[in-house]
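Several structures are given next for inspection.
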Structure P
Amino acid sequence: MSEEEGRAGYHEKIEGWLRELDVDTFGIADMTRYGEEITGIGDLTAEELPFAISFGIVLSVGVLGTLKDGPTQLYLHHYRQLNYRLDMIGYFLGRSIEREGFRAIPFAASQVVDWQRQRGHINHKKIGVMAGLGWIGRNNLLVHPLFGSQVRYNTVLTDMPLEANRELGRDCGSCTACVEACPAGAIRTERSEFDHHGCYEMLSRFRKERNIGHHICGVCVKICGGKR
């Protein structure tokens, strides 16, 4: 079996496992192009586990439809359940890879490990872009061509030999729906002008005033539905 055939075979295994786990979208990224620190994992480098499997589950259209000007208790529950599901998928995918004799590290879908810099272990959005799943939109979220921003993601790193996907190289074009909808006014026509501080301040306000307990909003997620 050639190296190319081996990679194709492993890709089929990954696709089969994720299909069984009811994942809506996935892609493979070349971690040697990541260029960022993997936070809080000792001296682990991207070269040790050169491939990232990015996978996502879409949010419920019905739940998103209940949002008006910010998060609700129902949206909070839905958000937490999707994160839990993504964490479990990461675990099961990692175990399947390990049974094939390779290394795998599953991460948490949503976990802040560096509060000062507001970072998790790994940048799921950046890896999603690298894996060909979408682009970073004006709302500073990963925008999938079919599902828009209505997807939650997780990542598993591995040394299983895989073929990385190409980036889509697209953007939001003339769509500015999220600019008009943002309750914080943090989203601008120019993506580079996104107001991170303003967004975080609004999330902190929602967290306290709506008894949410999490820094979430959901308004720009609701408005960015891709082709759903």
Structure Q
Amino acid sequence: MLIDKEICIGCESCVPYCPVEAIAVEEDLADIDQDQCVECGVCLRSSICPTEAILEPDLKWPRTLRALFSNPITVFQETGVAGRGTDEVKSNDVTGRYNRGEVGFGVEMGRPGTGTSFRQVQQLTEKIAAMGVWFEERNPLTTLLSEPDSGKIREDILDERVLTAIIEFKVAIDRVGEVLTTLKNAQIDLDTVFSLDYIHRPDPDGGLPAVEALRLLGYRPSDHVKICTGLGRPKID
């Protein structure tokens, strides 16, 4: 994002709208730190600027990735999905992405409201890959792995910043403890935050073995969840 200095009046109205604090007023005019900006478009969509001085430039690779992972109205071409480009559990009734006996994880790097770089994301993907997990192929981040087996991300994008990126993978239910221990140890070295999604299918009788596995490990999973109700068609059993 850019500020048209010719019409900016330095009113500071846009400053609090930036989730990564990339906007500051210098010499009585607003300025956007191009290294910090994640191209989320919040400042523009807020329509807060009284002179319409906020501009959305034509982005070139690899900066285009900032908008794809940060702006919820952009669509990731490879998956055809907006809002970070992955359905995860939301359409599992038709995708069959997660089966019984499996647990899916979504590691939402930079969330909430902090942001991250792909270099920071790589710190986790390398540790996750070392467990021999299966990265979800229909996830935008997975398409950017230059070496999926090692978790390495393309060298030319490592310094690009995004509002959030989801590392999505699944394991057998008996490996839940291993995954959580790995993530807990890895977070110590991160210069950002992440939110953790826990994805599973209930048993036919409504039982939740994956939730029970969490509780046995001493975790208290939230009761506030996304539920795929099974109304999608064609349905996958």
Structure R
Amino acid sequence: METAILQAQKLGLEIEGKTILKDIDLSISKGEFVTITGPSGSGKSTLLQLVASMISPTSGDMLYKGKSINTYEPTAYRKEVSYCFQTANLFGETVTENLAFPYEIRKETFDKDRAIEALGSVGLSADYLDKKVTSLSGGEKQRIALIRNVLFLPEVLLLDEVTSALDAENRKAIGKTIRKLNKEKGVTILWVTHNTEEITEANRKIDIVDGQVKE
């Protein structure tokens, strides 16, 4: 039997005596497209942050490829398990600086042609490489942030309501890219979303209610 790519074992989190997540048992297979839904404050984003190793649980464990995520070197883990924030976090002055970053941390030469191809995949032209970050719309920033995360294909892509503040056109462009990554590249997707259309695209839906998983 194939080992799950991600597995939560009695995962829990308490903050200042308040239970945020409790006894989460969850298994995600390689290549799955999973949406995570639930009421505001139910613990959806917190679960994603635990998977991303951005925060540590107070009980239980999170496994990646059968090993506790605590056993992985953090930078190496984040190359394989990539987290995309609800609000795009771009840095520096230009789009090129952002798209060159994944190459820099791998000590590789920036591949401009590959970056242009990635821009095209989300409906942006090569001219965007020279654009200043401050000149971009919210939708453009989110598209840039997404392709920065996937220039080097991660094993797992974690998406925290990445389209919630976008218009229909930008939601469509990002959704198309995410579906393609899953179907054509085999990237495992965990997507926190309230959008009905995005939920129906997934092959599995998980609800978080009062800090617990409901399927």
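Read-outs: derived from the displayed coordinates by stated rules, not from any lab. Just so you know, these numbers come straight off a predicted model, no measurement behind them. Cβ atoms are built from the backbone, for glycine too; each structure is taken alone.
Numerical summary
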read-out: Which of P, Q, R leads on distance in nm of label points 7 Å out along Cα→Cβ at positions 40 and 184, largest value; value: R
read-out: Source structure (of P, Q, R) for Cα extents along the principal axes in Å, computed value 56, 35, 32; value: P
read-out: Of the structures P, Q, R, the one that 0.15 was derived from, the read-out being FRET efficiency 1/(1 + (r/R0)^6) of positions 8 and 104 (r between Cβ atoms, R0 = 35 Å, to 0.05); value: Q
read-out: Given 2.8 for distance in nm of label points 7 Å out along Cα→Cβ at positions 80 and 96, calculated: source structure among P, Q, R; value: P
read-out: Relative contact order in percent (Cα under 8 Å, 6 or more apart) from the coordinates reads 22; which among P, Q, R; value: Q
